[in-house]
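Take a look at these structures.
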Structure P
Amino acid sequence: MNDFELTRCDFTVNIDVGSQKDVVSYIRVLQNIGKVSGFEPKFDEEDYARGIHADRSFDLINANGIEFSIYNKWKQSDRAKAKNILRAEVRLFKQKAINKYTKKAKTTEQIKDMAKQCESIFMKTFRRIVPAGDHYTMAQAEKRISDNVSHVAQREKMIKLLNLTRKNSLYESLKKLNDKNADRILSKFAKIDVSPILLKKQYNMKYLCSLYKFLK
């Protein structure tokens, strides 16, 4: 084993969200994240033209050698046991990404190191990309903010961000909000268990629980 070099390591979670309808709903909602600081969409229009299905996954990649994907497992395999499964993956595909988590020289020791840290490595990237909180319609989210956030300025900024995410990705909305305390605003959303990513009318649903509740 030590004659080989460890150049890729995948961390995966199968999330049973209960129905294929919800699998599709989660992917649609997650696509509204858009970019994330340091990450870019993995696929472009040429990829979609070649047959990549934009409605089956949400994929980001960064220059440091980390990929993040959430996809419809059933559409990838068509096996009955994959039905209702949302597959989440964090992939380290460059040596420098792997070296960030292990300083061991031998491949066997590197693998052991990565196995010990598998949950924390996966969740570090997952938390960086997926905002916490349940998903609601605009009216529901606004009411929860009004009921639970007493600070007027914070409440107004949160509602302003919601209005932006109705028509823009979360990434674009945060840029338009142009607030140096954007991370604090997102943490406030997390504190009251509301995602800044709304359920749009065309989704035909009023509630979608946070993916974090499946990962406990």
Structure Q
Amino acid sequence: MGRVFSGAMLFVPVTTMAAASFFPAGERLIWGGKWASATTGLYFLCVGATYATVAALLLGPLLGLQRFRAATAFEALKLVGTIGGALLGAALLPTVARGAVAATPMTVISAAVGFGITVTSLAQLFWIARRFDLPRTETIRNLLYGPALAGLTAVAAQSIGTSIVQSAGIGGGRLAAAIELTSIAVTYLLLITLAIRFTAEGTLRETVLALPPRARQVAERLFQLA
């Protein structure tokens, strides 16, 4: 359980935070700016999705250990977080209409749902840590380090990709969005691979050892773990 916990908290943010990094350029490429207002709200949802995905991955070991009551409580709490967040967002919408909150309704709803998912998922993960005697300090470090590492890498990759397009003097439109998206993706993959390899080698090696043989060989070559 500890190995799944630490490995998931390292690798799940790699994908969820990448979505936040890729979305602005990807949105312009696909929809031409029609959904640009969803960008801020997506950031909140990506944070919630990070912890919710890790909690979902831990559901399998719970079922394998025949902790059926705990698994049922996990699923129920997931519904509480999602529906409760949506209700909270709906309750805040009148403040948007009055101009008391400088945000779009979509951003308010997304932020509220992301908050609800994050709170309930963290409650699930702390319960797992306590139930299976995982060290508190290590648990907190795992909960913070992976998302922070992926988040900072995503910000850096987005800044670099945007700077490349601006420096090249490429005009707007879908061509510029495609070049920017490609630049961000390549930069992110390079930076996150180096960051994981040189700042989280212990967790990386433990996670790779848990993979099937063929996947383990690919991961060892990718991260140069021989």
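Given a value of 0.4 for distance in nm of label points 7 Å out along Cα→Cβ at positions 141 and 165, point me to the structure among P, Q it was derived from. Only structure P yields this read-out. Comparing relative contact order in percent (Cα under 8 Å, 6 or more apart) across structures P, Q, which is largest? Checked P, Q; max of relative contact order in percent (Cα under 8 Å, 6 or more apart) sits with Q. Looking across P, Q, the calculation of log10 I(q)/I(0) by the Debye sum over Cα atoms at q = 0.11, 0.13, 0.14 Å⁻¹ that yields -0.66, -0.89, -1.00 traces back to Q. For which of the structures P, Q does the calculation of helix-only ellipticity at 222 nm (-39500 (n - 2.57) for each DSSP H run of 4 or more, over all residues; to 500) return -29500? Here the read-out was taken from Q.
Since every read-out is calculated from the coordinates, none of them should be taken as a lab result. Quick caveat: nothing in here was measured; it's all calculated off a predicted structure. Cβ atoms are built from the backbone, for glycine too; each structure is taken alone.
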